[in-house]
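Derivation of every value follows stated rules applied to the coordinates shown; laboratory data play no part. As the structure is a prediction and not an experimental result, all values here were calculated from the model.
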Structure I
Amino acid sequence: MNRVRRKSLAEIKEQLEALKEELETIKEEEEEARDNIPESMTEKLEKAEEACDNLDTAYDSLDEAISAIEEATA
């Protein structure tokens with residue numbers, strides 16, 4: 001891989017890492033909000049749990065993308 005493509009990938013990796021940090025903050029906030037929902041509010045609690053699961057999936061996907069870029073440029 002040439003230097004130009006490596007540089008481009010390094011920049012993309014930095015952007016992904018920044019997005020991952022932002023997503024983690026949102027995920028933590030959503031988890032805290034979910035934990036404060038009374039169990040009697042079943043539907044709202046289920047939606048919050050689903051949102052947390054989806055945020056976990058998105059976080060893991062960003063982590064995988066970062067790892068793939070690292071492997072590609074190794």
Structure II
Amino acid sequence: MSNVKTKKEQVDAKELSFEGALHELTALVEKLELGQMSLEDSVASFEQGVQLSRRCEALLDAAEQRLDVLNEPKK
């Protein structure tokens with residue numbers, strides 16, 4: 001039996017905090033590195049990983065923009 005989450009069980013990456021998405025992504029990578037998943041499960045995990053990675057990137061970009069605004073010199 002596979003330990004990979006089905007589509008219904010997968011968390012919506014758009015709802016996760018940065019820390020939550022990073023935790024899920026790290027867990028997926030660890031499972032993939034074991035090399036014990038079927039091809040179908042590996043592809044599904046990779047797809048979920050891409051979504052999680054994009055979520056992390058979007059949250060980091062938003063945080064960077066907020067910091068840029070704060071660091072702008074006063075006019």
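Computed values, structure above
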quantity: Of the structures I, II, the one that 46 was derived from, the read-out being relative contact order in percent (Cα under 8 Å, 6 or more apart); calculated: I
quantity: Origin of the derived value -32000 (helix-only ellipticity at 222 nm (-39500 (n - 2.57) for each DSSP H run of 4 or more, over all residues; to 500); candidates I, II); calculated: I
